[in-house]
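Input: structures, listed below.
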Structure P
Amino acid sequence: MKRLITLLLLMFPTLLISQVNIKGKVTGQSQAVAWANVVLTNLNDDIITGSITDDYGTFNLKAEPGTYKLTISFIGYNSFAKEITLKNDLDLGAIVLKADNTLDEIVITHQKKLIEQKPDRIIFNVENSVTAIGGDALDALRIAPGLRVRNNSINLLGRGESRVMINGRLLQLSAEDLTSYLNSISASDIKKIEVITTPPAKYEAAGNGGLINIVLKKGQLNSWKNTISIAENINTYHFTTLRNSLLYNKSKLSLSFNVNGVKGNSRNIEDFQVYYPNSTWDIDINSKEREDNLSVQFLLDYGITENTTIGVQYLGNTKTPDLTDKSISRIFNHSNTLDSLLINNGNNHSKVNSHLINLHANTKLDSLGKSISFDVDYFTYDSNQNRDFITNSFAPNNDFLGVNATANNFSNQKIENFSVKTDVEHPSKFINLSYGAKISSIKNNSDIQFFNTITGTPVFDSNISNTFKYEENNQAIYISGLKKINEKWNVQLGLRLENTKTKGFSVELNETNTDSYTKLFPSFYASYNKNENNSFSLSYGKRIERPRFRDLNPFRSVISSNTFSVGNPFLRPSFVDSFEFKHTHKNKYTTNAFLSIRNDGASVIFTSDVENSTQIVTRSNFFKQYIYGIGESFLFNKVSWWQSQNSLNVIGSKTEFTMDIGAKPQNGIMFSANSSNKITISKSTKLQIDASYDSPFKAGLFSVGETYSLDLGVSKQFLDKDLQVAILIKDVFNTSSLNNLESTVNSVKQVYGQNDNNRFIRLSASYSFGNKKINEKRRNFGNEEERRRTN
């Protein structure tokens with residue numbers, strides 16, 4: 001593998017032919033001209049290449065040696081034209097455009113669409129959404145088109161769990177840690193969210209639900225900005241979020257320091273019915289979770305030369321998500337008469353700390369766009385939990401019958417991850433290449449200690465307690481090539497090779513499980529622009545879904561006297577092949593069709609011990625699944641004060657069980673609709689109305705009930721837009737929660753529902769001061785896929 005990586009990094013630069021580079025800076029009489037058109041033609045006026053200037057007025061073109069005509073134009077200025085002869089790289093310096101005095105004064109206003117459809121992605125412009133104001137990045141993802149956020153899991157509608165990137169770099173944390181990280185980013189700092197359904201080979205192969213790229217705002221150099229915000233979320237309980245973001249960017253130095261704190265409580269309601277052959281259990285669970293979180297992010301980048309930048313980033317997070325819960329189990333006999341009650345009271349004391357440090361370096365190898373970057377990451381994650389519970393038994397008339405069970409359950413988890421990665425960008429005359437490699441090492445130690453306390457004295461239970469050690473090593477190399485065949489066709493091909501070795505050791509069982517596999521992950525993307533009104537694209541990608549660490553732990557995690565979860569050390573990764581076709585018409589109407597094929601699929605199985613009336617959560621590889629769908633989205637913006645983005649989707653499922661689990665596969669069709677509406681009341685006042693609907697759906701082992709929601713938000717700006725206040729009513733009718741999640745295993749039907757603080761009112765205010773033309777740079781980390789699996 002090391003020889004292959006070395007060969008890959010050394011071979012390609014010697015095979016390709018460089019082009020000549022033309023660069024310059026376009027200005028008016030006193031300032032840079034952004035978004036000016038820069039076109040290079042031959043002497044017959046045939047277009048060779050072109051670009052637009054960036055925020056600083058600069059441009060960079062590449063062409064073969066020869067004689068050309070360079071034309072620069074922008075509304076309000078006279079066009080600039082010059083004949084140039086290219087032999088070597090050419091720096092034209094400052095090009096000053098003269099104002100066109102023949103034009104009357106023109107006021108140009110442009111408002112980005114709330115949602116944009118691109119051939120390879122969907123773009124949600126968060127800065128234009130009122131419902132995102134005062135929230136965090138996770139709140140923004142909740143209202144992004146095509147995404148569903150439930151139980152800390154972010155899913156692309158119909159296609160499974162998605163991975164998250166920040167400014168193009170992966171952030172594949174565990175469900176719990178990812179939530180904490182996204183809670184620390186203010187939605188007001190987000191420019192847009194890109195939903196990429198078929199990621200290229202550059203990114204880790206994990207995840208069958210595509211990638212989500214969160215793009216943060218940026219502005220000009222040599223400035224600073226500080227933003228402080230406060231938000232109050234009100235439900236049954238309430239919690240307060242206070243954020244402060246300091247950004248400084250001058251010359252070669254870029255600094256970012258962010259602090260985020262949350263205090264208060266949130267509510268979670270669950271209902272669970274189990275239909276045994278001779279009895280029925282109806283269980284209601286009401287939980288109060290402590291929202292106590294402090295996160296700090298520090299980033300420093302420094303340009304040591306004109307072409308090389310080095311940086312360091314630290315992310316620290318500490319939280320104590322203590323939980324108190326009460327569950328009432330009503331037990332009915334075969335005649336549907338209440339037979340008895342079990343009341344369980346539990347307390348979960350938790351403390352979670354995580355630290356991540358990243359060292360980063362990037363070097364531009366030449367003026368044509370070649371560059372190489374390195375990342376070194378070290379990540380630690382510590383979780384300590386102490387759960388005690390007592391279950392009392394009562395007669396139907398609430399007479400106390402006795403203590404059913406009482407216990408203490410201690411669980412600890414420590415994860416260490418070290419990774420090194422390098423990426424090379426290598427554009428050439430024939431093809432634009434990118435290639436690189438990554439090496440990652442993970443160590444996970446977890447232990448569960450169970451003490452039975454029904455006698456009043458803790459008694460250690462070695463049959464339930466366990467120490468589990470897990471190691472994983474992964475090496476990967478990739479290459480991806482983008483070829484522009486002509487003005488209408490673009491093709492991209494990619495290959496990623498990953499080699500993985502795992503070792504799991506259970507101390508109490510003295511049992512070791514090992515696995516080793518090498519897999520190739522191809523990707524393909526082609527786009528065809530028929531004309532300015534119609535574009536088509538076709539993509540394919542192969543992905544992998546690795547088991548989470550806790551799912552591999554073979555011992556029990558006890559929740560109450562009659563409910564426990566057990567892991568499976570023999571879980572294997574699942575592999576997914578995804579296909580997608582898309583057509584866009586006039587940038588307003590987009591039709592997309594997709595097919596996702598999942599092999600050796602793994603999932604939880606809700607089963608039961610009928611004799612002891614116990615609910616058991618297990619995990620196994622047991623199915624092959626086809627998910628397919630077709631959708632249509634369209635934009636309405638015929639009136640200046642109303643912008644409406646709408647989508648309709650039909651999604652189907654076909655599942656085949658590859659092993660006998662005592663159940664039949666569920667297959668069905670789902671209908672989904674979404675509408676986002678932004679209404680401009682005045683220049684400083686905006687109203688947002690969002691609505692969505694998902695019909696009942698059957699897929700795999702489960703069926704799920706319908707959900708729908710209505711969100712209302714209004715925002716108002718004051719003090720020349722420095723102060724912004726907003727109010728949001730989320731899920732007005734309280735109808736968006738998970739309900740009727742049903743499965744039947746070994747003739748025992750179980751039905752589950754959950755409402756995790758879905759309906760709330762959020763009041764928020766934010767104030768910014770300093771130079772608001774700040775260039776915000778937030779890097780991400782290189783060991784993202786590993787951290788995602790920590791829970």
Structure Q
Amino acid sequence: MRIIPGITFAVCSILMLGGCNMPDRPETEILPSDTPVDHVNPYMGNISHLLVPTFPTIHLPNSMLRVYPERNDYTGDLLHGLPLVVTSHRGSSAFNLSPVNRLDSGKIRTVTDYSYDREKINPYSYSVYLDDEAIEVHYGLSHQAGMYELDFEKEGTERHLVLASRNGLMEWDGTAFSGYQQLANTTRVYIYAVPGEQPSGVQIITSGTAEEGNKAEGEHAALAATFPAKQEKLVLRYGISFIDAAQAQANMEREVAGKALGELWQSGKEAWNKALGKIEVQGDSDEDKTVFYTSLYRTYERPVCISEDGRYFSAFDGKVHEDGGRPFYTDDWIWDSYRAHHPLRILVDPKTEEDILHSFLLMAEQMDDFWMPTFPEITGDSRRMNSNHAVASFIDAYRKGLRRFNLEEAYRAAKGAITEKTLAPWSGKPAGWLDAFYKEHGYIPALYPDEKETVPEVNTFEKRQPVAVSLGTAYDQWCLAEIAKELDLKEDYRHFLGQSYNYRKLFNPETSFFHPKDKNGKFIEPFDYVFSGGLGARNYYGENNAWTYRWDVQHNIADLIALMGGREQFVQNLDSMFAQPLGTGKFRFYAQLPDQTGNVGQFTMANEPSLHIPYLYNYAGQPWKTQKRIRKLVKTWFRNDLMGVPGDEDGGGMSSFVVFSQLGFYPVTPGMPVYAIGSPFFKSAVIHLDNGKKFEVITENYAEENNYIQSAELHGKPLDKPWFSHEDIRNGGILKLVMGNRPRKTWGSDEAATPPSGEKLP
């Protein structure tokens with residue numbers, strides 16, 4: 001997924017974990033290694049293959065305060081100040097801290113760009129040396145508050161701290177700095193920061209010059225605090241809030257006031273080990289373990305809890321609400337997170353998943369229209385991407401036993417989002433002509449290359465994406481049908497189940513691709529399944545070309561197999577995807593399809609619509625090919641190095657695929673409580689379930705080259721099918737997989753062993 005990149009540190013609420021009375025800087029023996037968080041490498045993927053890299057984020061699980069060094073990318077030579085809070089995944093710093101040794105009149109910058117070295121990042125701590133300034137920096141944080149400790153090495157110069165807001169207010173009241181940054185849609189982020197020592201003076205930065213005053217407003221509002229040369233160490237503790245500065249102060253006092261940096265590091269490490277330790281893996285490869293726990297760490301970056309002492313500011317109506325004892329979560333890019341991120345959370349943290357889904361319903365209530373959000377952020381629902389996939393997360397959670405949300409209200413909000421809001425991508429407008437056409441004909445009509453767009457709901461850059469929207473909506477309507485079935489809404493069930501077959505309207509039997517049609521029902525011709533569609537193939541698909549969307553029928557794979565002519569032809573079509581060349585040089589291919597990196601033939605490992613594809617061999621009688629593909633794809637594209645993530649990692653969307661795949665199974669169809677089996681990466685993996693039980697995946701004949709399942713047992717009984725149910729996990733037990741270095745092609749191949757998929761029309 002392509003979103004404007006940025007960098008810095010962010011915000012969330014949960015009780016602060018208790019700290020011990022630790023020294024300021026814990027040493028290795030105080031923070032013992034070889035716990036789960038010690039296997040996390042925040043730098044993994046920090047150099048992108050093409051678009052947006054991963055960011056080395058410092059935060060606690062699902063917390064409001066997230067931070068990362070602000071620079072152009074990992075190879076950037078300069079740090080843009082020290083970040084204090086970033087307000088969304090990939091956002092820029094709302095506030096910056098710039099420690100300097102001297103203020104040169106007429107040249108004072110509100111944010112200093114630093115040469116730096118010796119940077120060290122853990123999920124819960126940050127250290128760096130600002131070499132030109134000779135300042136050593138250490139940082140720790142909690143959920144809504146953080147702390148900088150700065151050691152000034154230069155002698156004989158005054159010390160200065162410059163605090164800046166990009167667009168807002170900064171003021172000094174004699175005790176603390178406070179202020180805000182104005183974000184979009186009336187949303188503000190507030191800060192309250194207290195220096196450990198009283199400054200000798202505070203000035204305003206205006207046009208590069210320091211002037212007397214204690215309040216600065218507008219763009220690049222900044223204050224400079226001066227401290228005497230004898231002050232070798234400066235400490236700054238601060239809190240942030242989306243409610244007001246007083247709440248930011250309360251957050252600071254609750255979480256970091258009076259605490260040493262070592263306490264924050266210790267409690268942060270404990271918080272991460274508690275979260276990551278819900279899955280224990282054992283094997284011979286430290287690299288596999290690092291990839292696993294780093295991927296799991298990324299799944300906790302979003303969404304974020306923004307409840308603050310029982311209240312939260314909602315950008316969805318611009319008001320402060322009581323949370324009623326349930327934390328409120330936002331910043332969730334549902335277009336991709338429904339696929340594996342939400343299903344993973346159901347396994348490891350179902351109570352949080354219930355609170356997140358409950359938050360979606362609160363958002364719908366707070367917006368002008370009771371429509372399920374599609375892309376909820378700190379500043380509201382940006383309605384990015386295509387389709388309305390939150391409906392999938394509700395039916396998936398419900399089918400897997402989660403109940404702490406209102407399914408009737410979820411159905412009403414999802415139905416409104418799918419039938420009353422326009423289906424046009426990147427739009428929150430009401431339904432219009434495109435939607436009326438879809439209801440009548442079952443597909444979104446496409447334009448010819450020289451045909452001008454006239455529909456006002458269509459985004460000028462994102463286009464109609466008619467095939468992607470038609471396929472995605474068919475899946476969403478299947479999810480609606482399944483919720484209607486649970487609610488005993490028989491007429492709605494039959495209606496939406498029928499609509500869930502709309503993908504057939506665009507299936508071209510001559511080519512076995514989903515092919516755009518014009519408003520008269522004719523396939524767009526001539527057509528190239530690799531290159532037609534312009535930038536990102538958006539005129540017809542969405543970020544990916546036709547080869548990816550050929551498989552975008554998650555809810556009815558059995559029918560897709562039938563449309564393609566049966567299991568043998570289906571497998572041949574899958575094989576051809578991995579073998580089909582780019583068709584041109586990389587320069588031209590990626591200039592047009594920049595989101596479609598991580599290629600094996602026309603398969604892309606870099607974008608979420610592809611994640612389920614390697615598991616589709618299980619549905620056509622050749623699970624050994626799933627085992628082969630998964631091992632090679634993960635080993636090739638997800639590695640413990642700076643380029644170890646193949647595409648845009650959207651705060652857990654892609655990393656959840658890695659976690660599942662390394663465990664040995666994957667949720668191909670959210671809404672169906674079953675998992676397709678792949679090829680495990682570890683000798684053993686234990687999932688500690690919320691009900692106190694354990695589900696274990698045990699690998700016999702464990703070895704790097706033993707990719708293929710020879711036989712299997714589930715709870716002590718033979719398993720000759722390449723799938724199992726969520727119930728098999730929820731009740732605890734053991735999945736034993738006996739591996740070998742050659743495929744056993746008969747295992748799980750019988751047609752009766754096929755994973756469930758599709759539902760026939762009543």
Structure R
Amino acid sequence: MSLFSKIPYYGIYIALAVVLSSCESKVETKTTVKAVEPVDLVFPQLDTENSRWFFFSSASRPLGMVNLSPDTEVDGAWGSGYRYKVDTVQGFSHIHAWQLSGLSVMPVTVDESSAKSIYTDFKSKFSHDKEKISPGYHYVELEKYDINVELTSTTRVGLHKYSFPKKEKRSAILFNLNGMLGPNENTNGILEQIDGKSLKGELTIAETSRRPKPTKLFFAIDLNSEIASIEKDDNTGNYLVFLKEGADEVLMKAGISYTSFENARGNIDAELQHWDFDKVVTDSKKQWNGLLNRIKVEGGTEMAQKRFYTDLWHGLQGRRIISDVNGAYPDNTGESFRVGQLPLNENGKPKFNHYNSDSFWGAQWTLNTLWGLVYPDVMQEFVHSMLQYYEDGGMVPRGPSGGNYTYVMTGASSTPFIVSAIQRGLITEDLNHIYEALKKNHMSNGIMAKAGYEHNTAIGGGLEYYLKNGYVPHPIPEGKFGGHQDGASMTMEYAYQDWTLAQLAKKLRRTEDYDYFLERSQNYKNVFDTSIGWMRPKNVAGKWQENYSPYEHENGFIESNGAQSTWFVPHDQEGLAELMGGKPEAVEKLNEQFKTAEKLGFTAGNSHSQELHPEYRNIPINYGNQPSIQTAFIFNKLDRPDLTQYWSRQVANTVFGGLSPATGYNGDEDQGLMGSLAVLMKIGLFQMNGGTEENPKYEFGSPSFDKVSISLQNGKSLIINSPGASSGDIYVKSIKLNDSPYEKYHITHDLITSGVTLNFEMIADEPVVE
């Protein structure tokens with residue numbers, strides 16, 4: 001029986017110390033039990049009715065190369081992976097990453113009648129009632145075969161535990177190495193026996209429209225039971241591994257690598273030399289707990305704390321390591337594939353890991369702040385990884401997969417992320433070299449010139465028009481070259497990213513470049529129509545789009561409408577307010593948008609796929625996708641912090657308050673973006689410009705908990721006391737910084753990292769605003 005086999009799938013319930021006292025007798029009785037750990041509060045099933053291939057995680061380490069879990073749907077990137085409403089397991093696969101999948105296995109029992117059909121008729125029903133899931137662990141019972149399956153992993157090795165029934169049927173493991181698996185097809189799958197208990201294999205993760213080159217996957221398999229035989233099915237190309245009689249409880253290690261079988265073998269040798277399943281589960285739990293424990297919250301309901309730590313857990317999900325223990329990694333950026341080698345430290349260990357990742361589109365309001373403050377070590381690794389892509393392929397990526405560029409989404413979304421890391425002091429070396437790498441993306445033929453998934457040209461991004469005329473026209477006159485060719489959104493996005501690059505130029509005393517990019521950052525004004533008070537697409541001749549409605553979805557605006565995207569000016573909200581007639585007018589406009597959005601729950605339906613539906617696409621603020629998730633904090637910039645506090649709390653409670661497989665993020669979570677946003681809203685900290693200015697500012701919202709304690713990398717702590725917040729007090733009446741009155745509604749990075757305590761006096765009623 002495994003470590004967690006008796007734990008309910010909702011996790012371990014909070015155990016509180018019970019204190020019984022009697023004033024008359026003055027005798028105090030105490031019953032004390034072990035305090036709950038944050039990892040025990042995580043609910044992995046959150047929003048799994050709406051999940052996509054890389055969304056769900058269970059038997060996985062933080063950012064692990066292996067992300068082992070059951071698959072109930074396998075056809076396509078959307079609506080695939082672990083889908084809660086589907087009651088049939090199709091296999092247990094090891095890779096759930098951005099545009100990558102691979103190595104699906106299924107324990108089965110076989111007799112003469114099923115020996116031929118097993119390759120196509122292998123799916124099994126299961127019940128959530130008998131399922132147990134927690135970070136690093138998954139237990140499920142396969143009803144068709146009466147097999148109990150337990151899963152866990154190290155960073156690069158999956159560990160399976162199968163309890164086979166003691167019946168006449170033969171125990172076997174089906175390796176589905178060929179066929180559709182999530183976002184791509186697996187092809188050319190090969191499995192070979194090495195000795196009595198070991199196998200080796202490889203497969204090709206076929207190219208997709210987003211990842212244009214195939215990716216090889218190599219794997220090494222170790223079993224604690226003897227192999228009886230291996231059979232290959234000529235029709236499917238898949239393999240059945242029969243185990244010798246008496247193999248009732250079977251353990252299987254699966255080490256993977258994107259570079260070679262030898263490195264897959266090396267990953268096992270380095271990470272999992274023993275067969276103690278429970279130890280791996282315990283180690284995984286400790287690793288997760290170490291990260292989640294960096295933020296401690298006090299107050300609020302059990303459900304609120306569970307949701308908080310589930311959100312924090314999601315902030316470390318989706319993006320996956322692709323380098324081996326020894327630092328080897330797949331480089332697909334050139335004309336031909338090569339095995340790259342990460343730089344090693346003085347102990348011969350890689351200085352950082354290399355990553356597969358969705359884009360950082362929207363990360364300026366999410367990962368920049370959460371990682372930069374709580375997980376700076378993670379942020380540093382990602383910066384080094386993105387710069388490794390530049391050294392290999394000549395371009396800083398905006399969402400690499402399989403060791404190659406995908407050009408996912410638009411713009412140069414990595415620029416704010418990297419600049420933010422530099423401004424926080426996390427990256428201090430080779431800054432001029434990094435600047436040149438980032439600048440390249442902002443110039444002709446750089447990544448800004450490419451629309452979404454535009455692999456072979458640099459036209460669809462409209463950058464030449466932006467450089468010449470100060471805006472990207474809609475439509476692009478040359479035609480369609482990729483996705484998201486929405487000129488108004490591109491213009492605003494480029495302007496913000498230019499501003500962030502200008503801040504780095506300023507830091508490096510590159511005055512001419514600073515002035516140039518600062519001037520470009522004002523280009524957002526060229527798509528604001530003062531006659532109607534909205535951002536509005538214009539064509540190449542400079543004519544405003546006719547019959548325009550700011551509520552028409554994806555008509556010049558990326559995954560949004562004009563009403564939502566009008567506020568996408570992270571670097572100059574004051575300038576935007578001037579275009580609207582002044583701060584009071586801007587406040588009234590945005591406040592009305594929130595009032596309207598509140599009636600629809602602040603989201604365009606409960607999943608990304610619903611955004612285009614007529615009943616949802618007209619929403620003026622959408623917290624289910626990235627383009628308008630900053631809007632509640634804009635009121636701070638308009639001298640109305642009370643409205644920031646009010647609306648940020650309403651959004652946090654409404655959009656990020658539930659704990660159910662049916663809902664959770666109400667849109668597109670995108671590898672930790674929405675989980676991170678939820679965390680920031682609940683601790684009451686936000687960065688409008690993504691932390692890209694000198695000595696970045698953290699703006700205050702309305703904390704949801706009575707106390708938040710954040711452990712910083714330098715050993716200091718940030719404490720936020722807000723008594724009454726968890727019981728409904730929304731507004732911040734007054735603030736003290738280390739017991740001294742504090743009049744600002746923001747705090748700078750240097751103050752936070754010095755170790756401070758913020759005391760918020762919370763009240764339920766709206767304060768009087770002068």
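Compute mean count of other Cβ atoms within 10 Å over residues 245-252 for each of P, Q, R and report the one that scores greatest. Don't skip to the answer; put the middle values down first.
Numbers: P: 17.8; Q: 22.4; R: 14.9.
With respect to mean count of other Cβ atoms within 10 Å over residues 245-252, the highest-scoring structure among P, Q, R is Q.
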**Study point:** When distance in nm of label points 7 Å out along Cα→Cβ at positions 69 and 325 is computed for each of P, Q, R, the largest belongs to
**Key:** P
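To test your reading of the models, identify which of P, Q, R gives 32 for percent of Cα pairs over 31 Å apart, for residues 429-708 alone when calculated.
Working: P: 52; Q: 32; R: 27.
So the calculation was done on Q.
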Check your understanding: Which structure, out of P, Q, R, was distance in nm of label points 7 Å out along Cα→Cβ at positions 253 and 277 calculated from, if the result is 3.3?
Key -> Q
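Bear in mind these aren't lab numbers, they're just calculated from the coordinates by the rules spelled out. None of these values were measured; they are calculated from a predicted model. Cβ atoms are built from the backbone, for glycine too; each structure is taken alone.
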